[in-house]
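Visitor: Each structure below is given as C-alpha cells.
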Structure I
Amino acid sequence: RTGFVDNRARFVFECVAIGAMSYTTAFMESLTICGFPYYDFENRHMAYTLGSAFYGIYFLVSFPMFLRVNETKPMPMSQVFWESMGSGMAVLCLLDFVRV
C-alpha cells in the first residue's frame, strides 16, 4: 500500500477496487448458496443483482477495516474493539441511507 505515490488516482483506484471486490464477494456468496437445498429465491435475478449490491455494503466497510487492523504497526485490542464498533455503526448508517 505504501509502494505507490499517495495521490488522487491511487485513492480512486482503491475505492473502485474495494467496490468491485465487495460486489463480487457478495455476488459469489449469493451464487454459491443457491445450491443449498433449503434456500429458494422467488426472483433469482433480483437476488443476484440487487441483493448482492445491498449485501456488498457490509464489505465496503469491512474490507478497509481489515486492511487497517492488519497494518504493520500493531494496534491495541481496545482500539480494534472501538474501530470495529464504529465500522458496525457505519454499515448500519449506510444500510439506512440506501433504504431511504
Structure II
Amino acid sequence: MVLPAEEKKAVRAAKDKDLGAAIEAIVLEFGGYGYRRGVKELARRGWQVNSKRVLCLMREEGLLCQLKRKFVITTDSNHSNGVFKNVLKDKDKELAEPDQVWHADIT
C-alpha cells in the first residue's frame, strides 16, 4: 500500500518522536554515550535503527556528548639547561647574500 507524502511525513514524525524519547532516556542514563553507543543500546532495547538517523536526531535535540579532555603540558620551562647565545645576531651586519648561513630551531 502506497501512502501519500503527507501521511509518510506524519508516520515518520511519530516514529521520530518515539525514537527521540528513547534516545533521550539513554542519554539521561548514560551521559557519556555518543550516537554509536546509543545505537547499540537502542538495539539492546529492541529498536532497529540506522546510526545516521540516530546521529541526526541527536544533533537536532542537542544530545551529543561533549567530553572534556585534560590539558597535557608538553613544555618544561623549569629545566637546568642553559640558553645558548645568539651567534647570528652578531653576524647580521656581515651577511649580505642568501645561503651564507642556515638556521634551525627545534623548540
Structure III
Amino acid sequence: MDSFEINKLIGGLLGTVFVVFSVGIVSDALFASPAPEKPGFAIEATEEPAEGGPAAPAAEAKPIADLLANANVEAGASVFKKCQACHTGEKGGPNKVGPDLWDIVD
C-alpha cells in the first residue's frame, strides 16, 4: 500500500466519525427533552369508606405456632388438590406449569 491509499482509508474513517458525531449532535438538538423539575409523578388518591359505615378494623395477626398447632393434614390435602393442576408434591417430581412444591415448607 502506498501513502495515497493509506490517506484515503484514514480520510474515510475520519469522515465517517465526523458524520456519526454530527448526526448525534443534530438529533440531540431536534429531540431534546427538558429534565423535569421534580422526578416522578404525584399520585393523589383518597380513601373512601366502604358502603354501610366506617372501615372495618384490620384483622389481628396470630402467632404461627398457634396456627400450626390447630392445623389439619386432611384439610391441607384437600386444598392442595386445586394446586395439583399446575404443581406436584412428590420428592423429585416433574415441573408442570408451576414448579415442584416438595420441601417448600419445612
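What follows is calculated from the coordinates using simple rules that are stated; it is not laboratory data. What you see is a predicted model, and the numbers here were worked out from it, not measured in a lab. Cβ atoms are built from the backbone, for glycine too; each structure is taken alone.
Visitor: Assuming 46, 33, 30 is Cα extents along the principal axes in Å as calculated from a single structure, say which of I, II, III it is. Could the numbers behind the result be given before it?
Guide: Details: I: 46, 33, 30; II: 88, 36, 18; III: 90, 50, 25.
The read-out was computed on structure I.
Visitor: Further question: As an exercise: log10 I(q)/I(0) by the Debye sum over Cα atoms at q = 0.17 Å⁻¹, for residues 39-86 alone, calculated from one structure in I, II, III, equals -0.70. Which structure is it?
Guide: Numbers: I: -0.62; II: -0.70; III: -0.81.
Of the options listed, only II reproduces it.
Visitor: Among the shown structures I, II, III, from which was the value 1.3 of distance in nm of label points 7 Å out along Cα→Cβ at positions 15 and 47 calculated? Walk me through the numbers before you get to the answer.
Guide: Numbers: I: 3.3; II: 1.3; III: 6.9.
Clearly, the read-out refers to II.
Visitor: As an exercise: relative contact order in percent (Cα under 8 Å, 6 or more apart), calculated from one structure in I, II, III, equals 10. Which structure is it? Please report the intermediate quantities before stating the final value.
Guide: Numbers: I: 27; II: 20; III: 10.
Label of the source structure: III.
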